[in-house]
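What follows are several structures.
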Structure P
Amino acid sequence: MRFKGRSAIITGGGTGIGEATALLLARNGARVLVAGRREEKLKEVCGKEEGLSIEYKVCDVSVQSDCAATVETALSEHGRIDILFNNAGIIFSGPSHEVETDRFQQMFDINVKGAFMMCKYAIPHMISAGRGFIVNNSSVLGLKGFAGLSTYSASKGALVQLTRSMALEYADKGLRVNAVCPGGVWTPMFDSYLERAEDADAAQEFMESLHPMGRLADPYEIAEAVLFLCDEKVMFNTGSMLSIDGGIIAK
């Protein structure tokens, strides 16, 4: 129960890494607010296990008023915000010259602007409390390029720099700002990728082959990394990009 009494907001909390992190935090005593666009998925997370303190708020992080309302909901329900996990994200693939401009804009609105706005509204309350943990979900592709995913890589790279700069801005105010940089993870997003592939088995084999470990991560492996970055025993850590990527970045 190392997070007993602490309050957390998780965007993109209805599936995948967000869901796993919400459940893991709640099992460790945290009061969790999951936010996302699909109410039915958020409700499923809230009802997944009895006895856990998980509530939800419908929120599109690309909409500024939704971000403000989500922070206010967490404050009204829990009285404080200790942890913010900016997990909401989308991905589009294709050669750069074929990516539609509105798709490019949508990716930055959710992957980058959404994280920025959630921080904008949560940080003043963390400063007042003298302590807070922000974790942004970037990607190993925010640290290195990958053909066919230039716009996604660019958005995750922007999130890396946002993380580093915010870490410096608030280091002396008790806030710790870090990022996780996952490799391939078995999430509904990856399932959708396989569904779109001409040969799903070949696509899966290719993705697994990119990782020196020869497999993809389970969402709970990423969730454990998020909890590590929010642990009060690791207060000397800020501005770090924690790669949970099966060895990709080491190649």
Structure Q
Amino acid sequence: MKTYGLIGYPLSHSFSKKYFTEKFLREGNADHEYELFPIENIQSLPGLIDKNRSLCGLNVTIPHKINVISYLNEVEEAAEKIGAVNCISIKWDEQNVYMKGYNTDAYGFESSLRPLLKPQHTKALVFGDGGAAKAVKYVLKKLNISFQVVVRKETKKAILYSDITPEILTSHKLLINTTPLGMSPNTTTYPDIDYALLNSDYLAYDLVYNPLETAFLNKASANGADVKNGLEMLHKQAEKAWEIWNNIP
């Protein structure tokens, strides 16, 4: 049996388990399974690995994307630059294990964003500066898109929502929500900006995928903006993880 799984805490619901279980059934991989491993403390990881010798790969979610790095034998360059790992390949050599960390969020975000970009999307406002924003900022730098981070509590490298002037909003035509605002069950929440200033020049991208159209996307779309939710990003990062676990070039 080949086992894959997800570590994080809590794991009340998981896109990954449903996605990979259905994938294994669809592709006839009867000897594959995907399990949830809710570990509150990352110090439990070595024991988890030792008890599950059939493990071939793990996805990593909050709160362990950063603190898992110190438990890995190797980290790919992109994940190292981002400072977060959400995918681990696990190789066994007799009694020894070798774990390498990757960040497939960056791949998923970039490959879903690129086809939507237009010449005017040279500046972005990034709402939120948590773990999810790390991969977003990495991709924006890679694509030479300048960005301004917007947060609710004052920090040195970000501005507050109240600091967003009409001039700032009209000059930043790519809007990216990396926060849980609008996520079910809190579907009425959204980034606090002046949506009346938006038009067809704008692209609003929301990492949230439940619901498929958040209040943020609904308000942006109502004013003519192109919109995109995080579902395709999620699918693409999952498939990238599968490629990594199976050494598919």
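What follows is calculated from the coordinates using simple rules that are stated; it is not laboratory data. Predicted model, so just to flag it, every value in this text is computed and none were measured. Cβ atoms are built from the backbone, for glycine too; each structure is taken alone.
One of P, Q was used to calculate helix-only ellipticity at 222 nm (-39500 (n - 2.57) for each DSSP H run of 4 or more, over all residues; to 500), giving -13500; which?
Details: P: -13500; Q: -9000.
The read-out was computed on structure P.
Matching task: 1.00 is the computed value of FRET efficiency 1/(1 + (r/R0)^6) of positions 127 and 159 (r between Cβ atoms, R0 = 25 Å, to 0.05). Pick the structure from P, Q. Write out the running numbers ahead of the final one.
On the way: P: 0.70; Q: 1.00.
Value 1.00 for FRET efficiency 1/(1 + (r/R0)^6) of positions 127 and 159 (r between Cβ atoms, R0 = 25 Å, to 0.05) corresponds to Q out of P, Q.
Upon calculation of semi-axes √(5λ) of the Cα gyration tensor in Å from the atomic coordinates, which of the structures P, Q produces 35, 18, 16?
Working: P: 28, 19, 18; Q: 35, 18, 16.
Matching structure: Q.
Check the numbers for mean count of other Cβ atoms within 10 Å over residues 7-14 across P, Q and tell me which is largest. Don't jump to the answer; show the numbers that get you there.
Values: P: 28.4; Q: 15.4.
Ranking P, Q on mean count of other Cβ atoms within 10 Å over residues 7-14, first place is P.
Taking FRET efficiency 1/(1 + (r/R0)^6) of positions 135 and 167 (r between Cβ atoms, R0 = 25 Å, to 0.05) from the coordinates of each of P, Q, which one would give 0.30? Please list the in-between numbers first.
Working: P: 1.00; Q: 0.30.
So the calculation was done on Q.
For which of the structures P, Q does the calculation of mean count of other Cβ atoms within 10 Å over residues 87-94 return 19.8? Let's see the in-between values first.
Values: P: 19.8; Q: 16.4.
The structure behind it is P.
With distance in nm of label points 7 Å out along Cα→Cβ at positions 71 and 95 as the yardstick, tell me which of P, Q scores highest. Could the numbers behind the result be given before it?
On the way: P: 4.3; Q: 2.1.
With respect to distance in nm of label points 7 Å out along Cα→Cβ at positions 71 and 95, the highest-scoring structure among P, Q is P.
Using the calculated result 16.9 for mean count of other Cβ atoms within 10 Å over residues 15-22, pick out the matching structure from P, Q.
Going label by label, the one that fits is Q.
Figure out for me which of the structures P, Q the number 2.3 belongs to, where distance in nm of label points 7 Å out along Cα→Cβ at positions 79 and 143 was derived from the coordinates. Intermediate results must be reported in sequence, preceding the final value.
Working: P: 3.9; Q: 2.3.
Working through the options, I get structure Q.
Looking just at relative contact order in percent (Cα under 8 Å, 6 or more apart), which of the labels P, Q belongs to the structure with the highest value? Walk me through the intermediate numbers first.
Working: P: 19; Q: 15.
Comparing P, Q, the top value of relative contact order in percent (Cα under 8 Å, 6 or more apart) belongs to P.
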